[in-house]
Structure I
Amino acid sequence: MSNESLVKRMRAQLNRGDSWLTYDLNRLFTRDKLDDSALEEIEMRLLGADAGIEATEWLVDKLRADVLSSRVKTAEQLRDRLCALLTEWLQPVEQPLEIPDFIRPYILFVVGINGSGKTTTIGKLAAHYKAQGRKVLLAAGDTFRAAATDQLRQWAQRIDVPIVAQQEGADPASVIFDAVTSATQRGADLIIADTAGRLHTQAHLMEELRKVKRVIQKHDPYAPHESLLVLDGTQGGNGLVQAKQFHEALGLTGVAVTKLDGTARGGILLALAKQLSLPVRYIGIGESVDDLIPFNAAAFSRALVDGASASHDR
């Protein structure tokens, strides 16, 4: 997909087509001049979008310097400059997940709290990698909720990939270890392992997550090869707290931010980029399988600045 097509698609779907920065930028100008009240409005919108204090101050200070030096004089220049600054801030965390051919099976560990879209994300990832020609196997490691295993089974049937599961209440580490054994026998390239949706505030559950990791490392001391946190984009600042505590418990290697097509405002990505510098692998912008897409900083920034109602195409 071309960058232009990606921008249009994201512009239409992010926050149901309404950017958290959406407003008529022309009205911020008084007699062709951008004053401090306009910059304050941008600042408030960034803070209200959960962008965090550091990202907001950096962006507004850069814009203020551009205005004072007359580099930004029009709404169009403001839009372009804001887009460029957002892209600059987010570019370092734009790191697609690369699965090297020499690791077989590659173990992708998916963590997150209940309701974050974790199981759905696993299904979409499986479909994505199967479409690339990889042999995918799912591991139903969330044994505490029968509904979680049932949901994963439905995804396995839908996209026609094998799944390893045990009865409700089984040891999650045992399930995932069995999945590794099965993957080896089947010649699978990739294991995508679900885990119980844990509250990051419950220490004993986080310790169990560490146990699963230790068991997996009996097969491969470098596993899991990717520890991906699924964050609900509507969680705002609480999502950052989740990310920090999961990172401390497991050593995350990537993040997928979901539900950016709903009431989310997207600013959590700016805060994540500064606070943890974790690679943003994917973002979710809809319900369909194809709506989990690799994160693209430039396209994301343009979609946020323009919104669906932008009068100009890029």
Structure II
Amino acid sequence: MVGLAGLRSGRPGGVPVPVGTRVRVRVPATSANLGPGFDALGLALDWVDELEFEVIEDGVRVEVTGEGADSLPRDESHLIVSTLRNGLAALHAEAPGLVLRAHNTIPHSRGLGSSAAAIVAGLAGAWALARRDESAAGRVGDRRGLDRQWLLEQATAIEGHADNVAAAVLGGFVISWTVPGVRAVTARVDPGVRAMAYVPARPVSTRSARGALPKLVPHAEAALNSGRAALLVHALAAAPELLLPATQEWLHQGYRADLMPESTELIGRLRAAGHAAVVSGAGPTVLVLGTEAEIAALEPEPGFREYRLRPGAGVSLVRD
């Protein structure tokens, strides 16, 4: 992840948001890569964090329950707070003081897009506060009152790549690309597709996972990977029976295996049994894609928490 300096900021200060203004945001967990779709494919899951932002006269107060309650900062350095501040500046607005109330359910440093969710939530909160009249009326960007292209561009500038943030912004199965700019589209998902996430207790940092990748890969392996990524788009849309071959990849999982031996071993066993198991994002969570019957047949695994999931919606504002 790159620093907040990557955010396209507006001029210092701006139009004050009235004290007492509140907005509420729901943002999903996401799984990137899905095997061969490295840095391009992502899937939003029906697993959300819920946040409330309230403008106060001065200062910052952060209240966290759930994941990270014992470890996340309680000041301006909190990723959501700093992202919201920069988002407001980009929109030529400012909040004199802020309360963040976060109920976190997405595990951190497990490959489920927790940092992308935080970034997208902060930017969505900034948009809703700075464009509160239009957001409340649902007139800006789309019917939910969020400009999703703005969110995508700003979030990618912070995160450094678009796969997780695009899924968190748009929801569903997302294909993203950059140069020029950053763009993303949602692709069809067969209504019968389900997922199981096996979440281990031990985290793996995204930086370590990125550092394990080589600068070059063999041309033959890149060609094989391209074919499977294309097949994956078809398998998710209309042919879930092809998910096992469609999720085979050559670009990242093998190079990261030593960082997550338990997950690597589990993926090997699940795939040998015919299940479309992959590393979720940078890991170490294992994601299995399949039909409802296939996911229901999966058994608990020692050392992992299990979550049965469906494709989910993108970030949204919660109406009272």
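For the set I, II, ranking by relative contact order in percent (Cα under 8 Å, 6 or more apart) places I highest. Check the numbers for Kirkwood radius over Cα pairs in Å across I, II and tell me which is largest. Comparing I, II, the top value of Kirkwood radius over Cα pairs in Å belongs to I.
Looking across I, II, the calculation of distance in nm of label points 7 Å out along Cα→Cβ at positions 174 and 246 that yields 2.6 traces back to I. If P(r) over Cα pairs in 10 Å bins from 0, in percent, for residues 206-285 alone computes to 19, 47, 25, 8, 0, which of I, II did it come from? Answer for the origin of the read-out: I. As an exercise: helix-only ellipticity at 222 nm (-39500 (n - 2.57) for each DSSP H run of 4 or more, over all residues; to 500), calculated from one structure in I, II, equals -9500. Which structure is it? Source structure: II. Can you tell which of I, II yields 2.3 when distance in nm of label points 7 Å out along Cα→Cβ at positions 126 and 294 is derived from it? Corresponding structure: I.
Bear in mind these aren't lab numbers, they're just calculated from the coordinates by the rules spelled out. Everything numeric in this text was worked out from a predicted model, so none of it was measured. Cβ atoms are built from the backbone, for glycine too; each structure is taken alone.
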